[in-house]
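So, here come the structures, one by one.
All of the numbers you see were taken from the coordinates with simple rules; none came from a lab. Computed from a prediction, not measured in an experiment: that's the story for all the values here. Cβ atoms are built from the backbone, for glycine too; each structure is taken alone.
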Structure I
Amino acid sequence: MSNGSHSTSQSNFEQGWIDISQPLSNKLAHWPGDTSFSYTFATKEQTGSVNVGRMTTSLHSGTHVDAPFHFLNEGAKIHELDLNLYIGPCRLIDIGDSEFINADALSSHDLNGVTRLLIRTKLPNNPNSFPDSIPHFTKDGAAYLGEKGIRLVGLDCPSVDALDSKELEGHHALHQNGVHILENVMLDQLSLGDYLLIALPLAIQDGDGSPVRAVVKPL
């Protein structure tokens, strides 16, 4: 199995936790037109006492969660979301070469009893290159997850919608079916199966999203 451009150290595997988040660096690809991630720091010599860093970034840089406020003016903001959504058992599936994340692509997988789902697509895990196109959710795919009781879905893509979408059909359909969104997780390195997931958003007052440090441990 390909490791993509994001390798996991042997020590992570020995300790049980596997980092599936994109490293935040000045090389990180970002949504065209959005604020890129930038990290700078003042040295001890400059400050007289400490090294101190500064970053600027979109809240949707790298591995991140979307709050409903991202696509709905009346939607819940990041500090209002239930943290239990982002901690707990999850299942990783692979939808192969599917162009769409629809009911057909999902129905061949056992999702009974699953509340958090990670979906590996054909998109290579390359955090330093923004893709030209991505697999994306359809209304019936979102409805299928809702019927199964999924409350959080994580993708190895920068969006649950097509990159040129203005209607954001996938975002809205997932929300209408009670499914929250985690994007840009790194899944190439993982075996399919069940894990414990931690992907906590920051407590950003009134935020429309948040970067996360997403980690999993095999169950």
Structure II
Amino acid sequence: MPPDMNLRILPRTVQQETVDKLRLAIFSGVFEPGSRLIESQLCVQLGISRPSLREALRSLAAERLIDFVPNRGPSIPALTWEDMTAIYEVRELLEVEAVGRCSQRIPEEQLSELERALSAFAEAASSNNSLARVTTAADFYSIILANCGNPILEEIHRGLVARISFFRARSMSLEGRAQQSFSEMQEIYQAIASGDEKAARKASRKHILKAMAAAKESMESAS
């Protein structure tokens, strides 16, 4: 007989709650690119200990959302247009392939989930909730990636999700961009639903290129 094992799910840890809150704050622009994160201030704002904060900051550093600069401490990366271009180029390679493969593989029940995720994004796009836009868009793509039939592709994309979401928040800060994103994502969904791989890939590429142009415009207007 195997030994008894306690499989009870424990409450979310302080570190994970801290990671989630700081990640959303970064996405929503609470911390400007290039700005320092003052640990003592964050501990007071979040109501946590410094060890808990530092553990959370290490997790965010692994996602490339913060940097640890010698003699300066943690800070938000001052991303360049070259950084942004590199992320969007990789995103195009991964997502266009995933969308095309998904159109040939997604089962009916998962297609229904994808439709619900699209509806959730449509609701977020019509609101002023920037965080909801980012999270619902990420949910839409997570279903596509989970049904592309290539777990390695999904794993690599998951490593970029935080930085993709960072730029997504910037691009959708432009007036009207969220509604345009919904229209483009609707095209992707319709192509997947009809099993049209060529149209799915074309719609995905169009969406990413327009998102990149919007992110660039947002970045230039902020400089």
Of the structures I, II, report the one carrying the highest value of Rg/Rh (Cα atoms, Kirkwood Rh).
II
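Please compute relative contact order in percent (Cα under 8 Å, 6 or more apart) for structures I, II and give me the label with the greatest value.
Largest value of relative contact order in percent (Cα under 8 Å, 6 or more apart): I.
Upon calculation of FRET efficiency 1/(1 + (r/R0)^6) of positions 38 and 190 (r between Cβ atoms, R0 = 30 Å, to 0.05) from the atomic coordinates, which of the structures I, II produces 0.05? Let's see the in-between values first.
On the way: I: 0.50; II: 0.05.
Considering all the candidates, the number was obtained from II.
Could you figure out which one of I, II the value -3500 for helix-only ellipticity at 222 nm (-39500 (n - 2.57) for each DSSP H run of 4 or more, over all residues; to 500) was computed from? Intermediate values should be presented prior to the final figure.
Working: I: -3500; II: -23000.
Only one of I, II returns -3500 for helix-only ellipticity at 222 nm (-39500 (n - 2.57) for each DSSP H run of 4 or more, over all residues; to 500), namely I.
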Identify the structure, out of I, II, from whose coordinates P(r) over Cα pairs in 10 Å bins from 0, in percent, for residues 86-125 alone was calculated to give 26, 36, 35, 2.
II
